[in-house]
Structure P
Amino acid sequence: MAVRSRTEDLEAFLAVVDSGSFSAAAELLDQQVAKVSRAIARLEKTNNCTLMARTTRRLELTEEGKLLLTYAREGLNTLEKGEEHLKLLKKAPAGHLRIDAASPFVLHQITPLIGVFRQAFPQVTLDISSNDGIVDLLERRTDVAIRIGELKDSNLHARRLGRSQLYLVASKNYLDTTLTEQQALPLHEHQLIGFSGSSSLNEWPLKQPIKLDFALLASSGETIRQLAIEGQGIALLSNFMCRRDIEQGRLVEVFPSAIKSPNNRESIQAVYYKNSAVSSRILAFLDFLQPRLTL
């Protein structure tokens, strides 16, 4: 069955939805507002339905519009990835690639792979930044970001890289200095280490929710890891950053049955803006990174 909707009309439709207005979509696409308006009208005529309810203040999708949005986004994303893969067959990726991730992910997952990546793709230059909070990709001029946890920004492509289980951990030194029967001590009575400036990260996915008070706070996940290693209390850490510590005895898993798994905090995703083409260097980096991660 032939697809009647034009690709450029679907792209205009997505741009209007993502940007919130015809004028913003026109600026995004570097087109005249009238051209964007004609694309939406043509799309509605082709599919014999109204896609958007227009008012003087806002645009709101109809039920038909919401349905088309889902399939249009998925279809264009698939086509875009296919075209980028074809480019990779003909030409080696080249150019500047700006990557952002939380500092523990950069340190424990990305940094060890950079040498091999540069050997495989010598024409790609890398600029790596680390931020433990959510960054604005456009403001920070970032091409791709690795995010941990549930993705809420509808203006982003997302590629799931995997899942990293969460563990409650502490050092042997900390456990030795607490009560002899530390396993009988309730979790909330221990010294707990949490995040400053991010209350959602201090909402641990416990099977039995309880109110937690944190004795220490830090803005960086890597700082929290180091505090736990130094015997300052119990921390909730992802497997990708504490697996070796547990294997080598620097940290010990505690309360192993307390955390609900899987949970939204365990998802690892690569994200980039939907309104930009997936460059061959982004695709090359993600295809290289994903099978080599130790999550």
Structure Q
Amino acid sequence: MLPQSQYCHCGWQDTFPAPAKLNLFLHVTGRRSDGYHELQTVFRFIDYADYLSFSPRHDGDVCLLQPLPGVTHEANLVVRAARLLKEETSCREGVSIQVEKNLPIGGGVGGGSSNAATTLLALNHLWQLSISRQRLQTMALKLGADVPVFIFGRNTFAQGVGEDFTIVDVPPAWYVVLKPPVAILTETLFKDKDLVRNTPPIRAENWRPGFGVNDLQSVALRRYPVVAEHIEWLSAFGEARMSGSGASIFASFATKEEAERVVRHMPTGMRGCVAEGLGTHPLLDLVL
């Protein structure tokens, strides 16, 4: 991943990162009358990422060169993001998009949402549309609740439905991220009768590293034993938590060496990586 300042000079020949996020905590504080849940969380970006490349087309079409298994072309968030940008700006340009997929699908690290946000950021830059960050965030919310934070571009205390952000200072850290071999459907956890839905809310300024829990975690561990096995193993080295609705598990460490030492001890068949926490999204400077 290039230094942040270099991405503002990117062109069609370059690749654009779509970094993962970790939910450092995730509380369900209530349920609205429309059925949506009220959440509070802190999003932290890490240097574990997918990479997207873009090629101009002269027919005005949007084409994803390698569709994801089980996801139709029309439903893919990358395609939807590019078409939304065209519709919102009356842009007639076309694009072919290639995704180097590293982030797990259904892994709770925001892979699809981050891909959609990078598509909006990159094409706004490449098509020279000059759309503001705030307008891109509003557009991004149409694609999903987690997409706007990747446009916002800063480690963030978030609440509401993808629109209420407060910048927080997250100290430097290295993370071990484990990837259990299962994709969790978010809605199955939110529909579970045992999900805690009344955790008292906090103010953003009262958040501190290590605070809170992931309210979805206990439900996921009961439903998916392999996730429970991964969190039990990682807990021997530090405080292990699930990110988002899972299945990815993470623990933080002060140094890269400590994190790498843990990964070297992974049992045969377990998948994981070491990732550094980022201060901001690498594409922050692409938009005002």
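Thinking of P, Q, which structure, once Kirkwood radius over Cα pairs in Å is computed, gives back 19.4?
Q
Looking at structures P, Q, which one was volume of the Cα convex hull per residue in Å³, for residues 214-261 alone calculated from, given that it came out as 73?
Going through each structure in turn, the value belongs to Q.
Where does the value 2.0 come from, among P, Q, when distance in nm of label points 7 Å out along Cα→Cβ at positions 142 and 166 is the thing being computed?
Answer by label: P.
One of P, Q was used to compute relative contact order in percent (Cα under 8 Å, 6 or more apart), and the result was 23. Which label is that?
P
If Rg/Rh (Cα atoms, Kirkwood Rh), for residues 158-205 alone computes to 1.08, which of P, Q did it come from?
Matching structure: P.
Suppose helix-only ellipticity at 222 nm (-39500 (n - 2.57) for each DSSP H run of 4 or more, over all residues; to 500) works out to -11500; of P, Q, which structure was it derived from?
This value belongs to structure P.
Since every read-out is calculated from the coordinates, none of them should be taken as a lab result. Just so it is clear, the model here is predicted, and its values are computed rather than measured. Cβ atoms are built from the backbone, for glycine too; each structure is taken alone.
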